[in-house]
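What follows draws every value from the coordinates through simple rules; no lab data is involved. Values in this document were obtained by computation on a predicted structure and should not be read as measured data. Cβ atoms are built from the backbone, for glycine too; each structure is taken alone.
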Structure I
Amino acid sequence: SKANIVCPCAESQKQCDVLDYTTTGQKSNVTTQCVNQGVKCPCGKNTLTCADPNDAEDDICEPKYSGTLLNSCPRPCTPEQEAAGNKTCTQTNLRDNGDFISETISCVRPANCLPGQNMQK
């Protein structure tokens with residue numbers, strides 16, 4: 001029915017669009033899954049399941065790989081860490097030609113937040 005195409009899940013469930021990645025970090029497939037309310041949506045193939053700092057009810061699904069590099073979950077500072085003088089540091093790594101390789105998000109002292117590969121401050 002048309003309703004099943006638009007809303008494939010039961011009323012007591014929520015719809016999850018599950019994204020799969022290749023072993024080089026490229027998007028490869030999206031499937032729809034239904035999970036019970038209150039259950040976190042699953043992550044797809046070749047992903048990291050990372051806590052969503054803005055939503056305890058959900059996770060963020062990151063590609064496990066960027067090219068040949070293994071990714072890690074983003075780790076932004078908590079308010080307590082920021083109050084202690086740390087800052088959220090985003091490092092973007094690029095190839096010599098400017099193509100994206102990877103990005104890391106961590107909580108460090110401002111002096112320790114260095115530019116990523118082929119980036120300048």
Structure II
Amino acid sequence: MCNRTHPQSTARHDCILRYLARTPREKEWHVREELHYRTSQGTKIPDLVLSRNGHCMVLDVQVVGTRIDLSEAHEARRRKYLIPDMLMHITSATGARSDPMVSSIIMTYRGTWATESARILLDLGLDG
């Protein structure tokens with residue numbers, strides 16, 4: 001990200017994160033924000049860990065430039081958190097019945113959502 005647009009991208013990231021932390025709470029999800037996990041690949045800090053009724057989801061927000069392929073950005077961000085020892089710790093801490101679903105919320109700084117991100121938001125009931 002360039003120096004000129006970085007502050008706006010950070011502000012967008014923080015705004016999306018606040019919304020994603022608040023809205024699931026209203027739908028009775030337990031929300032953990034920016035917890036630090038020591039893993040075999042270093043410390044990882046996913047933006048959100050959501051849990052409810054034995055289900056768990058790890059979400060990480062990223063605001064990207066307009067020249068970035070959104071699907072590739074989504075998959076790269078998702079892979080960043082597919083670390084078995086971290087997922088095992090999250091599963092244990094949340095009481096989930098299986099490994100957490102790991103996804104990302106990708107948006108360009110101009111407001112275009114990755115298709116995969118929009119799908120996740122709709123699946124969570126975060127449609128407005």
(message) Tell me which structure, out of I, II, gives 0.40 once FRET efficiency 1/(1 + (r/R0)^6) of positions 24 and 80 (r between Cβ atoms, R0 = 35 Å, to 0.05) is calculated.
(response) I
(message) Between I, II, which one scores greatest on distance in nm of label points 7 Å out along Cα→Cβ at positions 56 and 112?
(response) II
(message) Given a value of -13000 for helix-only ellipticity at 222 nm (-39500 (n - 2.57) for each DSSP H run of 4 or more, over all residues; to 500), calculated from one of I, II, which structure does it belong to?
(response) II
(message) One of I, II was used to compute Cα Rg over 2.2 N^0.38 Å, and the result was 1.03. Which label is that?
(response) II
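Matching task: 11.6, 37 is the computed value of Rg and Dmax of the Cα atoms in Å, for residues 8-47 alone. Pick the structure from I, II.
Source structure: I.
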(message) As an exercise: distance in nm of label points 7 Å out along Cα→Cβ at positions 16 and 88, calculated from one structure in I, II, equals 2.4. Which structure is it?
(response) I
(message) One of I, II was used to compute relative contact order in percent (Cα under 8 Å, 6 or more apart), and the result was 24. Which label is that?
(response) II
(request) For Rg/Rh (Cα atoms, Kirkwood Rh), for residues 32-71 alone, the calculated result is 1.09, so let me know which of I, II that is. (result) II
